[in-house]
Each structure stands twice: as C-alpha cells, then as structure tokens.
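As structure tokens, here come the structures.
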Structure I
Amino acid sequence: MVFKIYQKYIIKEFTFIVCKITFIFLILGLIMGLLEEINFFSDFDVKYFYPIYLVMLNVPSLIYEIFPFIFLLSSQFLFLKIIDSGELNTLKNSGLDNFKILKLITSVSLVIGIFIVIIFYNLSAIMKFEYLNIKKNFTKDNKYLATITENGLWIKDEINEQINFINAKKFTINTLGDVDIIQLNKDFEFQNNIKAENVDIKKNNWNLYNVKIIDKKNSIKTRDAMSFLSNFNYEEISNLFSNLASLTIWNLFELKKNYISINYSTTEIDYHLQRIIAYPFLITIITALSAILMLNLSVQKPKLFFIVIGILLSVIIYYINFFFGTLGKNEKIPLLVSIWTPIITLGIISLIGIIRINEK
C-alpha cells in the first residue's frame, strides 16, 4: 500500500503525539509508583534498586489501562495542531475532507490497538506477574498460598503451628467439594490426613461434612461433621484470583480450563477476555469521538478547555463501562451485552457526529 504525502504526514504526527503523551504518563507513573514503593519498603532492609525495579515492572500495566485516555488526548492535540497552524484548511483546499482525516487516524488507532493487545498487553502481564511474585515475599501473606490447576484448588495454610496442604476437586460459592487435607507439624512431619465430601468455607472456621480422618498410625476415624480453622474463607480465596491483569492471554485460557475442571465460575475470566478483544475497538471509537468533538467546537477556546472536555469525556466513558461491566460480572446481563453495548452506543454516536463534521 502506497501512502500519499498527506497520509504519511497525519500518520507521523498522530503517532508522534501518542508516543509523546504516553511518555509523559510513563514518567508520571514512575514517579508516583516510586513514591508508593519507597513507602512500602520503608520497613524492609532492601537494596536501593528494589523499588525502582518493581515500579518498572508495574507501570506498563498502568499504561495499558489508560491507553484509551491517551488516544483521546492525542486526537485532541493533533487537531489543535493542524487547526492552529492552518494545515487543516490547506488539506481541505487540496480536496481532503474531514471524513478522510477521521478515517485515517481511526485506522491508525485500530492498528495500534491491535498491536497493544497482542504484544504490549502480554508483555505487561508477564511483568505484572513478576511484580506480584516479588512483592508477595514482603507481605505477611507469603506463607498462605492458593492456586488452581487441572488437579483442582490447592491451598497452603499455616495456622496454630500446623501446616495444612488442602486440595479440593470442586470449588463453588462458599463450598469446597471432595476435599483432601494433609496436616504437618512445623518440622514437616505428617500428622493427619482429613478427607471430607463437602466443606462450608463461608467463614474462616470451616464446617466439614462426611469426614474421614487418617492419623500417622494409619487408623481411621469417621465423623458426620467437624470444624476446621483456616486463614482462608470463600471471599479471601476468590480475591486471590481476581488480579487477571497479571496473566497473558494464553494463561487466561489455561486458567479458564482449570476453573471449568473444578466447577468454578469463569465469569471473571470471560469478562476479562472480552475486554481484551474489545480493547482496539474502544480505542478507535474514543479517537473518533475526540476528533468529532474537536471539529464541532470553537477552536478559539484555550487548550485547557479542550483538556478538561477530554477528561470529562473519559470519566463518562469509564463510568458507563464500569456500570455495564458490573452488571455483566454479577450476571445481571449477558457478558457480551455488558462489554459491547457501550462500544456500539458510542459507535452510533460517532456515526451521527461524522455526518455533521462532513458538512463543515
């Protein structure tokens, strides 16, 4: 594909502005993150580069979340530049209308959005995972671990000088099913093996039902019910798996398969995957809305006015997405509806705006 001179110019200018604004937010993210990490490590004896290293691992995930806002501002500043310099009139005198300019920058946004999802998101997820993995070693929860594999839910729990390794084949709301608990003392010597058909984990004091207890002498005791104290409850276990931003796309599909194997809800993962799929389209539509807004407002107003308008537009879009996303995650409406309704609505508004700007 051979680009015309005006196309190359607009693509170069728009891409440069996106990179410049991204760099500004990157610096702000590094400064704010560094202050937070220095405060976190103030009680630990660590080398000076630790906070810097952790901030560098975490900031790409932050940038990914604010890319839509970056593209909104980039579209605004592009039009401010070409309008203030008189380049917009020059382009129009050369036979280029507003629609062609809009089509060009939205196409660039879509291509960059796809690149962000395929490359940048996965890199940021790998770095976020490493960030969380390092930081958990400095928290009080580092001896309480939980993970979901194809063999079920696994928990390591230390309490009352006992180490409990817990495996559950099923995990549903407030309940574990087909549970196997290996109890060791602090010297890692075997104490008991507790098996239960069902476990109520609504509170930290679990209720076990249809229990079989095998001690170190291999004798077996059975009980209809018993209590079991843990550092975990359903809410705490669920929260351990809520940071999906630290998982790459292929990790998300693998985790979804493991969730299905233990009958655990995949709603959170499905929602996250749909957001990733919709991400390039969201960036594209936000770019279009920003451009339409600029072409419909008086350019005589100060630049701060347009920045404020951009921030307000971002906040409105954020809360619309948040509202529909909450409904989707709570299964009040289908996930596809919760993700795509705001995007389709914004797309329709953009189409109406395109008709108006082409008359200018």
Structure II
Amino acid sequence: MRLSESIILPTNKPKTGIYPLSLAPMMDRTDRHFRYFVRQITKRTLLYTEMVTSAAIIHGDHQRLLGFSPEEKPLALQLGGDNTQDLSECARIAEDMGYDEINLNVGCPSSRVQDGNFGACLMMQPEKVAKSVEAMSQATKLPVTVKHRIGVDDCDRYEDMVNFVRIVSGAGCTRFTVHARKAWLQELSPKENRDIPPLRYSDVHRLKQDFPHLFIEINGGFTNLEQVRQQLQFVDGVMIGRAAYDNPYLFANSDRLIYGEDITPPNRQQVVEAMYPYIDNWVSQGLKLNKITRHLLQLFAGQAGSRVWKRMLTENSCHPGATTEVVRTALESVKIKRGERG
C-alpha cells in the first residue's frame, strides 16, 4: 500500500487528547518560534516545548519561559525536575496558561540534568516518578504523561522497563513516550546517547502488547511518514525528533494521512508567506530576525534553491534592523533558482 492511499485512524478524527503523531521536545530547537513555524505545515500534530526545569518556572518569568501563541496548540509542556511540590505547582501554572498536557522528562542523559536528579536517572527511581505523577495529577485536570528510555546503564532489561511503567501507571499516568534506545549516564555524551545505543523497537512493541490499556508512543530514528504508518500497526503514537528540525516539511501530509483531514497541504512558498505577519509582529517588538529565521533554514531541504535560501537568511537576518524583507527577498531568489520566475 502506498502512503498516499492510507488513512491511519479508523475514524476521520482522533479522540480528544489522542495524538498518533508528535514532534519531540528538543532543547534550543522547539521554542515558540519554531513551533509557530511548524504550525504552518501541520495543524494537528502534537507539539512539545523544550524541557523547562521546575525550578526555573517557580523562580522565573512565566511569560518568557512558557508563553506561546494560541496557534501552537495542541501543545504540551515538558518539565524537568524531581521536587514533587514544585512539579505540582508547575502543573497548576501550565493549566492556567492554557497548555494541553504536562510531560515529565525521564529520558535526558546529560550530566547537568543528572546533577539535578532528574531526566533518565529517574528511571532507576520509579517510585519517585510515581509520586511526582500523582502530585501533578492531583494539581491539574490536564493529562500528565512521561517520556523515558527503554533502560539506563545496566538497568536495561525489558523487565526493568516493565517494572517502571507498571509503577508509574499505577499513579495515574496513561501515556508513555518511549525513546527506543537505552541511555548511558557516564560513558556517552547526550549526542552519543542519541546515536550509539542500538534502537530496540521490538521492546516498545512488546510493551504495548503487555499494557494494552495504556497509550504507548515510540520515539527514536524516525524520518518520514511511511515509517510512522508502519509503527502505528504496533503502537498508539510515533514521535519524530531531529528529523523534524532537519526537514520540517516532512509533516506537510501528516494532517491528511495520519489525522484523516480532507485538505491540501500548503506548499513551501505558502508556509513562508504565512510567517510574514508573525515575523513583523515580533520584529516590531525588538526581537532580532535571526531568532526566528534560524528555524526556517531547512524548509527547502533537498529542494532546488535550498542553498541560496539558507545563505541569504544566515547572512542577512543577523543585521541590526533586519525585517521581513530579508525573508521575502530570499524567497524570491529561491523561486528564481527553481525556475518559477523569469
């Protein structure tokens, strides 16, 4: 079956709160400007914030840390932390601000995160995670979900993951996003942890079989919608990470093919043009243009004109006073390169 012929869901609309496709939380990538940009490509895919620590939220500027445009929804806030009281307070704040989901990070292997006793190291403390989930669930009506690895260090047997999910689901978590690689907390860097440990998709598939009542989402190594279609035969959802940043237009057909929308996806030019009012608004408030255009660089990945697009945005967006005109000029150059103008 060709992907273009397939509709994943048995009905045209997914049930409320059920998202078979999501874009992973990524530090220094999934900020509000990238999320707004992605929303011009897909309206239905669940988006996540960067991980925000509970301590930062408790002591910081909520609007700066958590602010978003209504167009970004559905949107989940990913939290990092291990202080139950702080996490529950953050859950209340997130609900007040209009988020759709609270996600607890139990997958990040960085040393900085370990020093704070959160991220992947919490997989070895399932009771602590369960207490945090329970506290957040009591503080908010929003779904509280967990993103974790298949294992950590030598605690990577399938039975270890089952024990973690069993304990945490007992506290009320019903959605688990599983990065199908284990994490090495000492031997590998965060970047190496994304590439070196082998992918074990079968463990996540088995987890869904053993916990049919839970929503199990798989993450790790996916780069296109055909892979999503294949995985949805075994799990409830698929999360795409770095490929979404390297080639954001891969989501162009997701609303139609994954969510069953009867729509024609926007072309790349339409995506750029839809960004003009947003860029104008932020630049008028003093934001440097490159804070937004850095997220647009890969829109034409693999297409004629990609090189000139990236070069023009990179060279000109950093100038003081740069405006939307930089983006307009770059788009015109791409059209010429593609033979769409004389």
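Since every read-out is calculated from the coordinates, none of them should be taken as a lab result. This one's a predicted model, so the numbers in the text were calculated from it and none came from an experiment. Cβ atoms are built from the backbone, for glycine too; each structure is taken alone.
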**Request:** Have a look at I, II and say which one yields 35, 20, 16 for Cα extents along the principal axes in Å, for residues 234-281 alone, as calculated.
**Result:** I
**Prompt:** One of I, II was used to compute FRET efficiency 1/(1 + (r/R0)^6) of positions 74 and 258 (r between Cβ atoms, R0 = 25 Å, to 0.05), and the answer was 0.95. Which one was it?
**Reply:** II
**Asked** I, II: which one has log10 I(q)/I(0) by the Debye sum over Cα atoms at q = 0.09 Å⁻¹, as calculated, at -0.49?
**Response** II
**Message:** By the measure FRET efficiency 1/(1 + (r/R0)^6) of positions 250 and 306 (r between Cβ atoms, R0 = 25 Å, to 0.05), tell me the structure among I, II with the highest figure.
**Reply:** II
**Prompt:** Taking helix-only ellipticity at 222 nm (-39500 (n - 2.57) for each DSSP H run of 4 or more, over all residues; to 500) from the coordinates of each of I, II, which one would give -11500?
**Reply:** II
**Message:** When FRET efficiency 1/(1 + (r/R0)^6) of positions 138 and 210 (r between Cβ atoms, R0 = 30 Å, to 0.05) is computed for each of I, II, which one produces 0.65?
**Reply:** II
**Complete:** The value 1.6 for distance in nm of label points 7 Å out along Cα→Cβ at positions 266 and 330, derived from one of I, II, belongs to structure II
